[in-house]
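Multiple structures follow.
Since every read-out is calculated from the coordinates, none of them should be taken as a lab result. Predicted, not measured: the structure shown is a model, and the values here were computed from it. Cβ atoms are built from the backbone, for glycine too; each structure is taken alone.
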Structure P
Amino acid sequence: MRTYLVIMDETEEARTALRFASRRAAKTGGELQLLAVVPREQFVAFGGVQATIEEEARARAEVLVTSLAGSVFS
């Protein structure tokens with residue numbers, strides 16, 4: 001079985017790649033793996049603030065992947 005890795009961000013190109021990969025996986029009996037890419041902040045903050053920034057970035061990536069994965073199955 002083939003696995004198609006789709007690198008996701010918030011661009012239309014990524015959405016196009018997802019559509020292509022999902023069709024290809026469906027035709028070949030393969031599976032999709034999604035990886036969300038969220039730009040890292042360019043500054044370093046104090047401990048608690050930095051942790052909050054990183055958690056918000058993680059949450060943003062999870063929302064992105066969840067919403068795009070939902071679009072594949074709808």
Structure Q
Amino acid sequence: EAMRHFGELFEAGQHDVRGYTIPAPLTDGITFLLIGGVLVVGLVVDTLAVTFRAASAAGLPLLALYSVATGIAE
């Protein structure tokens with residue numbers, strides 16, 4: 001049930017991203033994609049910093065996240 005709902009949110013988010021221009025309204029699908037993207041970046045940072053003991057490389061995904069947000073800000 002939950003995975004089906006996540007799939008529906010993912011599809012709705014993809015549809016909203018394709019359909020709207022910046023600034024897009026904050027829909028449930030876009031919110032799901034944003035939270036999922038930040039979660040993936042957090043997991044990558046944790047893996048690089050803790051598992052591979054590469055603290056300097058762990059900053060690169062955070063820099064990418066910041067750069068994208070800054071690049072599309074008004």
Structure R
Amino acid sequence: MYQLYAFASRKPALKTVMQNWMLRSQQTLEQWFDPVTARALDAFIEGMTLHFVTDKKPLQREDILMMVERIAELPQR
């Protein structure tokens with residue numbers, strides 16, 4: 001996945017595709033969150049995707065939920 005980002009950074013047409021994808025993702029999140037939080041959550045999702053494929057032991061669902069709650073400043077359970 002990181003290779004896709006690196007490759008896209010050198011190819012203007014592909015970079016535009018990636019930027020549009022990120023914008024759509026953030027706009028979707030903005031249905032529920034303010035723009036800054038939406039961008040933070042989008043970055044978290046992208047980063048966690050990389051962690052999921054590389055970590056020896058993926059995070060548990062509950063750990064991810066706590067992280068999202070902190071980013072989104074939601075009341076923690």
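Work out which structure the value 15.1, 49 belongs to, where Rg and Dmax of the Cα atoms in Å was derived from one of P, Q, R. Each step should come with its number before you reach the end.
Working: P: 15.1, 49; Q: 14.9, 41; R: 14.3, 44.
The read-out comes from structure P.
Just checking, which of P, Q, R has the largest value of FRET efficiency 1/(1 + (r/R0)^6) of positions 16 and 48 (r between Cβ atoms, R0 = 25 Å, to 0.05)? Before the final figure, lay out the partial values.
Details: P: 0.05; Q: 0.25; R: 0.55.
Going through P, Q, R one by one, FRET efficiency 1/(1 + (r/R0)^6) of positions 16 and 48 (r between Cβ atoms, R0 = 25 Å, to 0.05) is largest in R.
From which structure (P, Q, R) was distance in nm of label points 7 Å out along Cα→Cβ at positions 8 and 64 calculated, if the value obtained is 3.1?
Details: P: 0.9; Q: 3.1; R: 1.9.
Answer for the origin of the read-out: Q.
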